[in-house]
Structure 1
Amino acid sequence: MADKDAPSHEIIPEHKVLSKDDAEKVLSEFRVSRLQIPKIRAKDAALAGKGAKAGQIVVIARLDGSQYYRLVIE
C-alpha cells in the first residue's frame with residue numbers, strides 16, 4: 001500500500017514549509033509581497049503530510065540547487 005505522506009519519488013523536488021521568520025526574510029530579500037509569489041494549493045500532492053496551510057510560504061529545492069518559493073492557498 002502506498003504511503004499517504006508526501007511523495008518521495010525522485011522526480012518530485014523537496015517541498016518545505018518555511019517558518020514565519022524565514023518567510024519574512026525571503027519576502028524582504030526579494031522585496032516582494034506574499035501576493036507576488038506564485039501560488040500552490042494546500043491540497044497539492046507534493047505538500048501531502050507537510051501540514052501546509054493557506055498563507056504559508058513553501059520553498060521547493062531542486063536537485064540542481066535552485067530554489068523556488070510558493071504561497072500556499074486553499
Structure 2
Amino acid sequence: MEREDKTLRDIVISNIKYYREQAKMSQEDLSLRLGRKKDFIEKLEDKGMYKRLVTIVLLDDIAKILNVPTARFFDNTL
C-alpha cells in the first residue's frame with residue numbers, strides 16, 4: 001500500500017506498532033499497561049480485526065507509555 005493510499009486509521013495503527021516495537025514492548029505488555037485485555041493491542045494492530053474506535057484519550061495513554069508525542073501517531077512519513 002502506498003503512503004497516499006493509507007487512511008488516517010492505517011497511519012495511526014502503523015505508527016502505534018512502529019513506536020511500540022521501537023520501545024521493545026510486546027503487544028501484550030502494552031495492552032496490560034493500558035489496563036486492557038491481553039489481546040487488545042493485537043486486535044488494534046491487526047487491520048482485519050480492527051473494530052474499536054481509537055480515541056484521543058487512548059492515543060494519549062499509549063503515547064505516554066511509549067514515551068512519544070501523540071502527534072507522532074499522525075505522521076505519514078514512516
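Miscellaneous remarks
- Value 39, calculated as percent of Cα pairs over 17 Å apart, assigned to which of 1, 2: 2
- For distance in nm of label points 7 Å out along Cα→Cβ at positions 31 and 63 computed as 2.5, the structure of 1, 2 it came from: 2
- Origin of the value -4500, where helix-only ellipticity at 222 nm (-39500 (n - 2.57) for each DSSP H run of 4 or more, over all residues; to 500) was derived from one of 1, 2: 1
Each value in this text was obtained by applying a stated rule to the coordinates, not by laboratory testing. The shown structure was predicted, so the numbers you read here are calculated from the model rather than taken from an experiment. Cβ atoms are built from the backbone, for glycine too; each structure is taken alone.
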